[in-house]
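Got some structures for you, see below.
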Structure I
Amino acid sequence: MRYIAACALLLLNFSALGAVESESNNTANNPNIITAGTIMTGHLSDNEDFDYYQLTVNKSDSLDIVFASPNSSSSENQWLLAIQRPSDGIIIFQEILSPSAESSINRNVSISETGDFLIFVAPAPGSASTPFVNYDLTVTPSNFQAPLNSFNGIWQDNIGMAFYAVQEGSEGILYIELPINNSPWKAYLGGRANNMATLDQIVGPGTAKIELKFLTAASLEARYISCKTEQGGDCSVPNGELIYTATFIYGD
């Protein structure tokens, strides 16, 4: 229980990850700036509200888009999402999207130039009503490489197994696993090259080497490179297979 309590204290001392749109960002002349790989939460106030964002891309051949609405039911709400290229403002992608709490929408958009891309979210043409719930927008260039300390904070996996504390410094990454079922806690230590981290277990029963793949600043995948239980047997998840995905929930 003391490890769960420690995790709760960590949560209380971190602020929420991501950003929230600020009005007025209704035109291309006054966009909100978004950071690659970071969630931007927005809201449309009426059927004439357009939310404009600007993302600077220095080198990439595509943009990975994640569009979510944690409080929407399936097909309940619709938004128009569009992307304009920097050189002439021509729209290179547009689609009416209808995410739900159970399923975000993922798109990959090919790009052929760099610069300041404009992205806007608007009411879907022909829709009976404007969505009243928030949406979450994440845009990540294909060559996304986060700087040092980008992932520090508290993460939670998608299988209800544990919280994870990440602390990265110049000497590497400390990754602490805090199970929610009172199982022994574990700690891993290692380094990161670009968006891949290789970590050795240094605390806890058994032995393991894990690989963390940071997909964005707010999501990761975890896999075993090698793993043995305390009794010397193989772990339940085979080496190389996905153990869990995790979402960044709080950070400084």
Structure II
Amino acid sequence: MTIMSEKNNLILLEFEDSITIIIINRPQKLNALNKAVKLELIRILDQIKENNEIKAIILTGAGKKSFIAGDDIGEFDDRKKEDFLLLQDLTLKIENLNKPIIASINGFALGGGAEIALACDFRIASENARFGFPEIKLGLIPGSGGTQRLPRLIGISRAKKLILFGEMIDSKTALNYGLVDEVVKYEELKEITIKLAKKLTNKSILAIKSAKESINYAINLNLENGLKKELDMVWELKNSDESKKRVHDFLSKKR
């Protein structure tokens, strides 16, 4: 394998036959996504796309607490509109990857982390996993496909409930909603996810690529327009006085 992660171990890579396991490695930050992690993920996915030895991908987070706990709020004040677009680009990279990608959700999947999980082809969660879209509490809305992919996956009413209230749900509720495909014990999560990935590696890579393209085309006819609208709204909210105050208050509590 020639795939390498170069950014100070922000992302770890493991290999299991023709399966690549991508591990977001910021456990001290609950694997929150800063700009460096997003750029590195995009770089790795671009390499995986061209690597014929890799037939399936698993995406997970380091540690026992968190898959991806959203965007790194510490970078929020300095963020430009193109920085919001970066996470949208990442979710599109995941969704349109020419190989199957499984989210192995080992804890918190919040905000941008939940949106990344939505972009994956399958979602396997441990019993301790928690899901949520807390952006509303900062005077914002999900800005990386949450308002677009979530209702497509679980229905409009449940999507509105999660986004408008901003409350977390447990893995059992997520399974009931159809947000995840399976819930397993934490100790069995890696083994079961690898087992699923191995089943996919036995299938025709070209057929999988074509099936993904066709399904995504059918479902996402207006997704890109929706994403543009979503980003415009996020940017408007980000610059509102209310959101600035809420973000300031949130950061003040953390200090």
Structure III
Amino acid sequence: MEALARLHLTVTRAYKVNPDINFEIFIHKVDGLSDDHKIETQRDIHQRANDDLADAGLEKIHLSFYLTSIYDHSIFEAFSKVVQKLIPQLPTLENLLNIFISNSGIEKAFLFDVVSKIYIATDSTPVDMQTYELCCDMIDVVIDISCIYGLKEDGAGTPYDKESTAIIKLNNTTVLYLKEVTKFLALVCFVREESFERKGLIDYNFHCFRKAIHEVFEVRMKVVRSRKHQSQMQKNKRATPNGTPRAPL
């Protein structure tokens, strides 16, 4: 009850400062609960929190809840869903992934941030926790091995660059395929062995996908630079009479 009271106080104060804020609540340390108890606990907390907001006349506030634990990858998946809400290009990224997997015979694909192991986008097929955990483990393996064998003798270079790629064959006729997209992002795919025989086609489609991703983010950077330039121009006009620069004294 004390935690719910603190949650209510935090939400109401934050809402007064910024009515457009998004609220993402992590229900942590659920690893000791059964699956049924987890769902029941989340439903109970959700109901009580919304009832408190309704009593305060704040029904407009939307709360999103996630069950997390440090003993599995649920915390990473929860952060992934939160971060995705902040990415304006998310629909475009998902569409590119859908096109890529449909033309390459790929079962599932994730676009990962390599450092945090948060996936910023995936295709439209459902996300399975075990699949996500395998992707995270693969990224760890690639980075660890690259740190040992991929650096120069003097330690120069980076363990992850444009040449980074990895193939791991599982014992269930599935292949994990990792490719570098940018210096921060990696594409991790699940492919059936029979589909992976057409690796040339997959690599060609990946080249097209990678080029499209770079174009998407380049457009975003141009928009940001344009907005900064316009903002600076407006500041300069406000700082001088009639938009005319002051003559030096």
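Bear in mind that the values in this text are calculations on the coordinates, not laboratory data. Quick caveat: nothing in here was measured; it's all calculated off a predicted structure.
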Of the structures labelled I, II, III, which one yields -17500 when helix-only ellipticity at 222 nm (-39500 (n - 2.57) for each DSSP H run of 4 or more, over all residues; to 500) is computed from its coordinates?
-> III
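Can you say which of I, II, III returns 28, 20, 19 when semi-axes √(5λ) of the Cα gyration tensor in Å is computed? Provide the component values of the computation, followed by the final result.
Numbers: I: 37, 20, 16; II: 28, 20, 19; III: 37, 33, 18.
Label of the originating structure: II.
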